[in-house]
Structure P
Amino acid sequence: MKEYANGGSTVQEQYFGLSLCRARMVIECAFGRLKARFGALRRAMDINLHDLPFVIYACFVLHNYCEASKDTIDDNYVTEAIRYNRDNQPDPAPAVVGGDSLTAEGKRVRRVLTQYLDP
């Protein structure tokens, strides 16, 4: 999901952008911790796409087990994994399906969430 252009023109749009940024940071850190623990997630895997969700889910379960068992991850590994992820993201391709329908739907969802998060 994208922020509003220029940070938003209203207080509600600016608050939405801030909330989205905070959520994105939490997600990046969570995936950074997962990638720090399981290095295989940091590179392309030679695996059937149908099986990939099961592999990732297994990593989630194992990671949670390790966390519950107090098996810590060095913060340097987490920082490195997050940095690697940011530096190696593919350029976003414009999503066009059936004309501009995804963009219009995305804008509608963003508008609804903006109203929901209204401070």
Structure Q
Amino acid sequence: MTTVAILPVSDASGGKIYRAIAGDKQSTGRTAGEALDALTAQMEDDELNTLLVIQSFRPDWFFSAEQQKRLSELMNLWRTARDRGQTLSPKQQLELDSLVEAELKGATARSAALVQKIGK
């Protein structure tokens, strides 16, 4: 079974979009359905037996409120820098990249935990 997580995220302009993730595949869309459609277009027939998880993006043990707050702060700094034709400091960019990776791992772990819960 392929697990799909759909998360609301901010796009480059600060608006809300959705990211659908399944293993090493991911896509985005203006709606959760659009993101899911784009993701399923990438999947093989044997991957289409899926479990769908839509994340409400509330803090949990996989990605804390502190991590969410810092990610939001760094994304705002990144947008400001981008709009000025600048970049984040290497330290800030590394922290941002680490938080994005942690968010993705959290979504994966959250989905796996849900699969285990359903299987019991």
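Quick note: the coordinates plus some simple rules give every number you see, no bench work behind them. Bear in mind that the values here come from a model prediction, so they are computed numbers and not experimental data. Cβ atoms are built from the backbone, for glycine too; each structure is taken alone.
A value of 49, 25, 16 for Cα extents along the principal axes in Å, for residues 63-110 alone, calculated from one of P, Q, originates in structure P. Assuming 3.8 is distance in nm of label points 7 Å out along Cα→Cβ at positions 31 and 87 as calculated from a single structure, say which of P, Q it is. Comparing all candidates, it corresponds to Q. Identify the structure, out of P, Q, from whose coordinates distance in nm of label points 7 Å out along Cα→Cβ at positions 79 and 103 was calculated to give 1.2. Answer by label: Q. Given a computed value of 4.3 for distance in nm of label points 7 Å out along Cα→Cβ at positions 15 and 71, which structure among P, Q does it belong to? Comparing all candidates, it corresponds to P.
When relative contact order in percent (Cα under 8 Å, 6 or more apart) is computed for each of P, Q, the one that comes out at 24 is Q. Among the shown structures P, Q, from which was the value 15.3 of Kirkwood radius over Cα pairs in Å calculated? Attributed to the structure labelled Q. Each of P, Q could give helix-only ellipticity at 222 nm (-39500 (n - 2.57) for each DSSP H run of 4 or more, over all residues; to 500), but the derived value -16500 comes from Q.
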